[in-house]
Structure I
Amino acid sequence: MTGVRYQALFYSYFDSQFKKCLKKHKHTFQDDFDNLKLVIIGRLLINDDPKKLPGNPHVIPLGSEIKFPIIKIEMHVNELRGTGGRVIFLFDKEKSSVFFIDIYLKNHRENHDETIIFAAYKEYQEQFYRSLT
């Protein structure tokens, strides 16, 4: 896979959730996420199977209308002991992109919200998928 570069794209909801998490955990949260992002993109360059990522990846089953795998992965947060975060992203192998949808701390929210994921998928389809080359 030489010459392939994955690009990271961010849903607006992800940005707002990230800022909330960053306010609560100022010391290492940015570095923890940056490390996870590098691992995700680096591993996808080597092996484009998101199920082989570290962090217990889980493909969220959302039905046949979703064309790309939506992955939920654990994120280690150095400031938290015994719990961590979750990151949800869309993986588009054809367009070599990773679209980050949601991020949350496990001790603040139990599970992902499918309405957010569907809205993010719609935005990805409308704004990014058609324009990516």
Structure II
Amino acid sequence: MFYKILEKYSHVKIDHNTKQIKESNKVMEIEQEIIRDFLDLYDKDIKQIHQNEESIEKDLKILYKENEKFQIIFNQAVEIYDNFMEYLKEAGDLYNWCNIIEKEMNSVHDTLASKYLARSRTNCEEKGQELDA
């Protein structure tokens, strides 16, 4: 009887161990599948990151080239603006100079006219004539 119980216990234990091993194998398979899926997703993400990085590098190179072109054009525009402002200054200086010359010429004209009138009066007075205004 004891032998039968022991034998039954032994079979139950073997069955239990077999089930446990099968369950453990199933768990390991599931773990491996999860790890494989995770690595696949991880690899896809890594590939996408790498592609994004390459795309950013290409865009950055293009941006640097465009920036260099913009700097050249901007510097030319600044130079044109500076030249234009210098021309405006020169034009303003010329206008002011013309105004000064005009005022001086008017002053010279007024002085000459008053001297001429004074001389004409003096000549008329010496001759006894009246000055026609």
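Structure notes:
- Computed 13.4 for mean count of other Cβ atoms within 10 Å over residues 24-31 - originating structure among I, II: I
- With mean count of other Cβ atoms within 10 Å over residues 8-15 derived as 10.0, matching label from I, II: II
- Source structure (of I, II) for Rg/Rh (Cα atoms, Kirkwood Rh), for residues 48-87 alone, computed value 1.08: I
- Given 15.5 for mean count of other Cβ atoms within 10 Å over residues 40-47, calculated: source structure among I, II: I
- log10 I(q)/I(0) by the Debye sum over Cα atoms at q = 0.16 Å⁻¹ from the coordinates reads -1.03; which among I, II: II
- Computed 6.2 for distance in nm of label points 7 Å out along Cα→Cβ at positions 32 and 72 - originating structure among I, II: II
- A value of -10000 for helix-only ellipticity at 222 nm (-39500 (n - 2.57) for each DSSP H run of 4 or more, over all residues; to 500), calculated from one of I, II, originates in structure I.
Values in this text are rule-based calculations from the coordinates and carry no lab data. Just so it is clear, the structure is predicted and the values come from calculations on it, not from any experiment. Cβ atoms are built from the backbone, for glycine too; each structure is taken alone.
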